[in-house]
Each structure stands twice: as structure tokens, then as C-alpha cells.
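Participant: Listed below are the structures to be examined.
None of the figures in this text is laboratory data; all of them are computed from the coordinates on show. None of these values were measured; they are calculated from a predicted model. Cβ atoms are built from the backbone, for glycine too; each structure is taken alone.
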Structure P
Amino acid sequence: MLGLKLPTDPRWANIAEGNLEEILTDHAWCEQKAASNAIYLIINNSELPDLVTTMTEIALEEMQHFQMVHNIIKERGYTLGRERADDYVGKLMKFCKKDGSRNQSFIDRLLFAAMIEARSCERFRVLSTNIKDQELAKFYHELMVSEANHYTVFLGFARKYAVDVDVEKRWQEWLDFEGELIKSYGTKEQIHG
């Protein structure tokens, strides 16, 4: 369904489980950044009421996820570490087209968000099926479903609002780019690392 070119090696879950405090901290900040992205889309596309309504719902949901992860961190006696740069997301951001029309930039921002949600969904599936911690396995299964929904929402808006962009062609370019990019990741206790 997600169309990702390269699945995550299930052994990545062992790396993540080896340092739960780190993976949970990274995950919490991923949720905060996802909320910020939804707010960014609202700010820059306020003339689209359906997008504003949906992005408001997504921003709230992502902050609820942040709160859920933070609660797990506290319950386990961990500390929420400082926000850190997400190299994977940074490289995806550089792939966004910024020199075309306003519509092209908007559509690419939606595809950027869809790509991150797709990979997050896939990583959550890997965690839910491969970690021994049953509480976290269940938690990541529930979040996997949410991320899959967000992925389809962003892709749907890209298809709806594309004016001068062949969305299917551009989405394939995103999938190809990410398929190469992800080869350099999967060795750290990070959701995208």
C-alpha cells in the first residue's frame, strides 16, 4: 500500500529496543515536528477550508501522540531528551521543489509530508511486530494505523490541489529518491535513523 522501495530490516527493531529512552525521545520530537508541519500548511494555505480543517485535526492528533509518548517516557522513569536534527527529514526537505510555482511548492510539501508518514508507518509496523515489550508493541501498532491515515490524507490533498504538477509522476520520483536515501539509515535508535 505504501509503495516504499526498500523495507526496513526487522533487526532495526533490536537497535531501537536496545535504547528505549533514545527511541522514545526521538519519536516524541517526530510527533512535534509533524504537528508543526500541519500548522505550516495551514499558515501557507489558509484559503483552503477543507485543508485547514484537516490539518488542524492532524496537528492536534500529532500533539496528542507527543503527549502519549511523553507519558510513556515519564512512566518508565526516562527523561525527554533535547530535540535533535533529523538528518533523514533534512535530506527529504532538500528534495522538495522550491523554485517552481506556488502550486508546485505546495504539492511537494504535501508529498514530503506523505513520504515521512509512509516511512513512519512502516517503521511503527516493524516495531509493533518485532519488539518484545508488549506494551510498546501495542502502542506502535495503534500509531501505525494513524500514520497510514495521515499518509493517505496528504497524498489525497496533493492529488486534489495539483494544478501544474503530475502528482503520480512526482510521487514516483519521491519514492525513488527515498528508496535510495533510506539505504543509509536503519542503524540508529531513531524513528528514521
Structure Q
Amino acid sequence: MTAYADTISRPARTLTESEQRLLLKFTGQRLDGFRDHVIYSLALGAGLREHEILALDVGDVFDDSGHAKRRLALRVFKRASEEPAPQEVLLPDVVRAKLDKLLAGRKRAGETLVATTPVFVSRLGRRLSARQLRHAFGVWQERAGFERRFNFHALRHTACTNLYRGSRDLRLTQRFARHKSVLTTSIYTHPSDEELLRSVQGLIC
């Protein structure tokens, strides 16, 4: 029990605000990076996991008019039981606009898009794999000049941490993260180095 509690209490590894902006800037300003830009926006704006993003089909994300839905019902997600309750996430308007732009670009390119078409595909038009996603994430971190490297799950940790720091509401963060236990969500309550520095600067010394 103690070992489990110690593991849960460790702070999650997250990107700084500067690193988040750099990642989105470098992927967003290049044509060959826009697919990945949308993926990172989804992870940061909705807290989606790697496998949840890769499993998304056009019919999951877009309505009949071709616009991204606000409420996204997940078909694939992390399961804590044999018969888990359905899970859904709310998409910020900024992320929805990027998804709309991604879909419009694929239509202009002449792609045939049906409900079961993957949202994120490789250069060969096949569903993007976890290996390809992880490789691209490493490449963009290098291009953006990151001094430290992150795995893809750090984006979800960053999203949950951002939400908690903005709201200071643990239950709200638990719902966003789709955690069964609030104890799991508590890893996002740790103060950041930036917060600590701001507090230290105000000390009488």
C-alpha cells in the first residue's frame, strides 16, 4: 500500500508552457506538420491518450455536415473493468476548428472519406501507427529545440495538470482525465517549478 501511494504521489512529467507553445508553433506553421499539430492539440485540449487518438474514425469526430463534434464519444479507451461505462470528451472550439481544417484539406486532396476512414493517416493513407506517432513526436521536439525529451503520454499529463492549475478543482480534473479514483488524479496537484519560483521571489530574505 505504501509503495502504491508513493507511486501515485509522484508528480507527473509535463511540458512547460513555453515547450507547449513551441511544439504547437513548429508543427502549426509547416504544411507537413499540420496533421501532427492537430494530434498534439487533441492531446493537450482533450487529454486523449495515444491509442484513443489513433483509433478515431471520421464518423467518431465529424457530424454529417463535416464539422467536428463538440462531444466526442470514444469507442476505444483505457478500460478499468470488463464492462466499462461509455466515455466521452468535450472538444474545445480551437481544437474543433483545427479538425475541420484537417478534414477540408483531405477532401480537397481528393480523398474518399467515409465514417470508418481513420482521422489520422500515414503518407501511404493507412491508419497512423503508434510507432509512427512516437517517431514524429521525437522529431518535432528536436526541431523545436527541446532541451529534454518527452514521451507522448506527457501531453495528456500536461493537459490534466493545466486544467487543475487553471481551476484548482480536483473533481473537475478527475472528470476531465476520466479517472475512476480521485487518488489517481492527485498526481496533477503538485506545484510546478515555475509556481515555486514565483512564490520564492516574494519571500522576505
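Participant: Comparing mean projected area of the Cα convex hull in nm², for residues 89-184 alone across structures P, Q, which is largest? If you can, show how the numbers build up before the last one.
Facilitator: On the way: P: 6.5; Q: 8.6.
Largest calculated value belongs to Q.
Participant: Who wins on distance in nm of label points 7 Å out along Cα→Cβ at positions 97 and 177 among P, Q, i.e. which is largest?
Facilitator: Working: P: 1.0; Q: 3.0.
Once distance in nm of label points 7 Å out along Cα→Cβ at positions 97 and 177 is tallied for P, Q, the winner is Q.
Participant: Thinking of P, Q, which structure, once P(r) over Cα pairs in 5 Å bins from 0, in percent is computed, gives back 1, 8, 17, 21, 20, 16, 10, 5, 2, 0, 0? Don't skip to the answer; put the middle values down first.
Facilitator: Numbers: P: 1, 8, 17, 21, 20, 16, 10, 5, 2, 0, 0; Q: 1, 7, 14, 18, 19, 17, 12, 7, 4, 2, 1, 0, 0, 0.
Traced to structure P.
Participant: When FRET efficiency 1/(1 + (r/R0)^6) of positions 17 and 161 (r between Cβ atoms, R0 = 35 Å, to 0.05) is computed for each of P, Q, which one produces 1.00?
Facilitator: Label of the source structure: Q.
Participant: As an exercise: relative contact order in percent (Cα under 8 Å, 6 or more apart), calculated from one structure in P, Q, equals 33. Which structure is it?
Facilitator: Details: P: 33; Q: 28.
Attributed to the structure labelled P.
Participant: I've got another one for you. The value 12.2 for Kirkwood radius over Cα pairs in Å, for residues 41-104 alone was derived from one model only; which of P, Q is it?
Facilitator: Q
Participant: For which of P, Q does helix-only ellipticity at 222 nm (-39500 (n - 2.57) for each DSSP H run of 4 or more, over all residues; to 500), calculated from the coordinates, equal -15500?
Facilitator: Values: P: -25000; Q: -15500.
Here the read-out was taken from Q.
Participant: State the single structure among P, Q that was used to calculate distance in nm of label points 7 Å out along Cα→Cβ at positions 33 and 49, giving 2.9. Kindly include the intermediate steps, with their values, before the conclusion.
Facilitator: On the way: P: 3.4; Q: 2.9.
Traced to structure Q.
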